[in-house]
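Chemist: Some structures to go through are shown next.
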Structure 1
Amino acid sequence: MTHRILGISGSPVKKGNVETLLNRAIESLPVKNVECDIVHLSCLKIRDCLHCNFCLTKQTKGGYCSIKDDAQAVFEKAEAADILVLASPVYFMRTSARMAALIDRFRVFVFGNLTAGHMKNKIGVSMAAAWLRHGGVETTHLTHILTFLGLEMIPASVHQGVSPLGASVLTSINGSGNFDPAVSLGIENDEPGMKSARLILRRALELAKLIRK
């Protein structure tokens, strides 16, 4: 039986640390019976939720929200997935602005006249890439986990990684905050962090299989 994974990169930087983290983690999964798709918010226009309550009563197939932008395609991919991965850079002690805008728009799956409850019992995975060791990785994870709980999803957790809250990767050497202009992808120097991403995705796949049973 095939399990579908949707990864969402909340970074505005194309081919940067977060996109690379997400790609490498998904590439580590077994190919058999797994379908993966990655959405890069750096390439999409996702506007802020207006709290207009259109979704409460006026949803139609292909039109879950009153705002006409790129969010509808993301909604449909999330709806079809078994596992949702939210991966964000940490710029100021929290998830990115682009990710936050999308999370607000996910209220269509809480209140929507057609889509309420459609994320229930899916598996959620949080990933965060931070410049500093204590620069907001865990507060970013908590934002993602609260999103999963609000959608009645099941957050994945694994203790073998560096944080049970989610995949946690540092982009400066040892999270020191020291800048090296020769390093463009700092995550490649954080093997424990990269391992945490591989481990939590495998755990998510295990949970998805249990849910299917």
Structure 2
Amino acid sequence: MVINLNNVSVYQDKNLILNNIVLQINKGEFVYLIGKTGSGKSSLLKLLYADLNLKHGQGAVADYDLRKLKRKDIPHLRRKIGIVFQDFQLMGDRSVRDNLLFVMKATGWDDKHKMEARIRDVLSKVNLGTKGFKMPHELSGGEQQRLVIARALINEPELIIADEPTGNLDPETSDEIMKLLFDIAQSGRSVLMATHNYALIERYPSRVIKCERGNLFNHA
């Protein structure tokens, strides 16, 4: 099990956002997270990658106990999680390859041959194999999001957290990104995707969980 939360309460500062959360996500599972703006989706995601502390309940992500997590352990947890943001957060002054290289250096890679091989591998997986020399502004929106997914995959994570990954994309490009995320899940990684796009959920059906009125529940 990649995510296992039991009776978890999620706080922002002293404000209770979500209460008595129970959530299990298995290896290779694709799960949608839905809910209105302000319902707690982002807070839940922040808890999972340790941007918020777990103060109440029991929680584990990628075999890390969130209650016992020390500050020095957070980078190790985050190597097991790939995060895909809606607004890309790419470094505009570096090439595609150098965006990936920056993440690798920051997370402890030091063997140049292995680094180059891994970069080639992830760029090939996201269909950017010939774009390593390009700058982010030279890529289309869909290509930029595929680069973000490549960056999320670089450390071979157990879990991909995707926060509105199609929010800035046209429908055709959104379909490309969804197919890529489903392929990632079928390769054995778990994917948790927050979205407001119900049309995508209908086209790519999978398990749906919903944040509403401070609770989390399976959505029929």
Structure 3
Amino acid sequence: MTDDFLGKLMGSTSRAKVLRVFFLDQSCVFSAPLAAKRAGMSSRTVLKEIAVLEKWGIVKPAKFAIILANGTERAVGGKQKEVAWTVNPAFKYSLALSKFVHEVSPVQYKSILSGLKGSGRLVTVILSGSFVGDASRPADLVVAADGLNEARLETAVRALERQFGREIRYAAFSGSEFRYRMTVQDRLIRDTLDFPHLVLLDKTRLL
């Protein structure tokens, strides 16, 4: 990620990536492989950085297990539980650090738009949810494109996930469908636009 101030400040791009993974998805419990996948790094490097963050009290050990519908735990990787980590809410500066990470993590708008271009002729691109620090929103990314290629869009979003270190929930529409949903006050659209969001592209001129 270019111009990564967080990496410069911490003196380690790897550590910044791992910190970003945890704080951009604070409700998640991360095993080393999962954190490595989100950060686009090796598990060995991630474990090294997690050890530092744990020593500082920023993250804490947790248990990674699949919870079944009946409330019981299913073995993961042949074990009942796998050691994992999560953000430590008791860390004195947790809230301040979370806000800081969101503010200085460079959302590369040009890279988002260029990454999505192969999905079709982009009409509208809106950032919401985790991109603006509000995971309660129905989607992190709303895309409308003419000639939408859903397979290419899926590939593009997965690439963005590696860039930003977290899962990206997205909603996609054709240009005509998006315009229709705007006129009928579609709930997902309203739940996006009525709360903090960022419009990267709007060729509809409806926003």
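What follows draws every value from the coordinates through simple rules; no lab data is involved. Quick caveat, the model's predicted, so the values are computed rather than measured. Cβ atoms are built from the backbone, for glycine too; each structure is taken alone.
Chemist: For mean count of other Cβ atoms within 10 Å over residues 43-50, the calculated result is 14.1, so let me know which of 1, 2, 3 that is.
Modeler: Going label by label, the one that fits is 1.
Chemist: From 1, 2, 3, which structure was P(r) over Cα pairs in 10 Å bins from 0, in percent = 9, 36, 35, 16, 3, 0 calculated on? Working shown, then result.
Modeler: On the way: 1: 9, 36, 35, 16, 3, 0; 2: 8, 34, 36, 19, 3, 0; 3: 8, 31, 31, 21, 8, 0.
So the calculation was done on 1.
Chemist: Quick check on the output: 1.06 is Rg/Rh (Cα atoms, Kirkwood Rh), for residues 123-186 alone, derived from one of 1, 2, 3. Which one produced it?
Modeler: Answer for the origin of the read-out: 1.
Chemist: Compare distance in nm of label points 7 Å out along Cα→Cβ at positions 11 and 179 across structures 1, 2, 3 and report the one with the greatest value.
Modeler: The maximum falls on structure 3.
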